[in-house]
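Participant: Next up: the structures, one after another.
Nothing in this text is a laboratory measurement; each read-out follows from the coordinates by a stated rule. Since the structure is predicted, the reported quantities are computational estimates derived from the model, not experimental observations. Cβ atoms are built from the backbone, for glycine too; each structure is taken alone.
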Structure I
Amino acid sequence: TYDQTLLPMRGRYTVVNRMRQGKKVVVHGDGTSLWTLTHHRDFAVGFVGLLGHPAAIGDTFHITSDESLSWNQIFQQVAAAAGAKANIVHIPSDTIAHHDADWGDSLLGDKAHSMIFDNSKIKRLVPEFEAKIPFWQGAKEIIAWYDADPARQTTDPAFDQLLDDLIARYDPV
């Protein structure tokens, strides 16, 4: 689940800054694992609809978008929202983990594997729940939020250097 302040990739605005500078960015694996990004306003409809619902008590529910995007698509949509191109370099997740344990844990424990969820259960209990905001639209909101205040456009020099080092080592072209 994300809002206008949360980019879904490690390094957050550092990656957008690199895209805008025409620099290469790293996507784990071959970039084809699928991920579900749910806009907070869509999530809220499902969550509020479950509150106090007698059939929801003691049960569990997925409250996710039905849109599944590859990581390549996610990076491309963020780049498009930023008025840039995603110059993607694919690096295996275990290689990334070798160089950055925290990033690697996030990938190997979660993001490197496709995640697609079945929302039929919540839709039966909360018929008004429908994820209406596609990620390309959410990406535009995120970029607009960052662009509205230069103080938000902070980059992480250490992460930027890590990307440069990984790219130089594994994609020296």
Structure II
Amino acid sequence: MPLFIDFEASSLSVRSWPIEIGFAWIGRNGSVASTGWLIQPDPSWDEADWSPASAAVHGIPRPALEAAVPAAEVAAWAREVIGDAVLLSDAPTFDQRWLDRLLAAGGIGEGPKIHDLDAAAADAFSARSLDDEGPILALYKALDRAPHPHRAEADARGLAEAWAAAETVKRRQAENGSRRPD
């Protein structure tokens, strides 16, 4: 089962740094669990890359990060959570940059590859098209209905819940011997 990852960051520039990390996963019983941490900026990260415009989107004030867990500690925790899981994100290019930057702050080095949610869903759910009332459509309908608070844990949880909805439809179709859900 995949591990869903999301970040909030100082900005969207190439020099940006992570300020919040969130993970979510689907348990064996189909329930979704999640966790996340705010990240105290590493001293090596350029403070000039803090964007008030980005802060207005995610709603995390810069002073709140001073009381957060130091980046090196979050990096060690994140590496432990990730283990050998397959990471999925709806913004893999950005999230990969921020994961790598976080892990480097912890002296861990480059992180595991983050895969694109859309590509993984196409592989996992074999959609003929979005008109097919199957798992892939269930995933995108769930994503459309999910709130988008621009907070890492909640956003990762939304991805996992959408994936779980697709898994439910796929399981029902297999039980019914049909491509159509109940």
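Participant: Can you rank I, II by Rg/Rh (Cα atoms, Kirkwood Rh), for residues 56-143 alone and just name the one with the largest value?
Facilitator: Values: I: 1.06; II: 1.10.
Checked I, II; max of Rg/Rh (Cα atoms, Kirkwood Rh), for residues 56-143 alone sits with II.
Participant: Using distance in nm of label points 7 Å out along Cα→Cβ at positions 8 and 24, single out the structure from I, II with the greatest value. Numbers along the way, then the final one.
Facilitator: Values: I: 2.4; II: 1.5.
Checked I, II; max of distance in nm of label points 7 Å out along Cα→Cβ at positions 8 and 24 sits with I.
Participant: A value of 2.7 was computed for distance in nm of label points 7 Å out along Cα→Cβ at positions 32 and 120; which of I, II is the source structure?
Facilitator: Values: I: 2.7; II: 1.3.
For distance in nm of label points 7 Å out along Cα→Cβ at positions 32 and 120, the value 2.7 is produced by structure I.
Participant: Out of I, II, choose the structure whose coordinates give relative contact order in percent (Cα under 8 Å, 6 or more apart) equal to 37 when calculated. Write down the numbers at each step before the final one.
Facilitator: Details: I: 37; II: 27.
It traces back to I.
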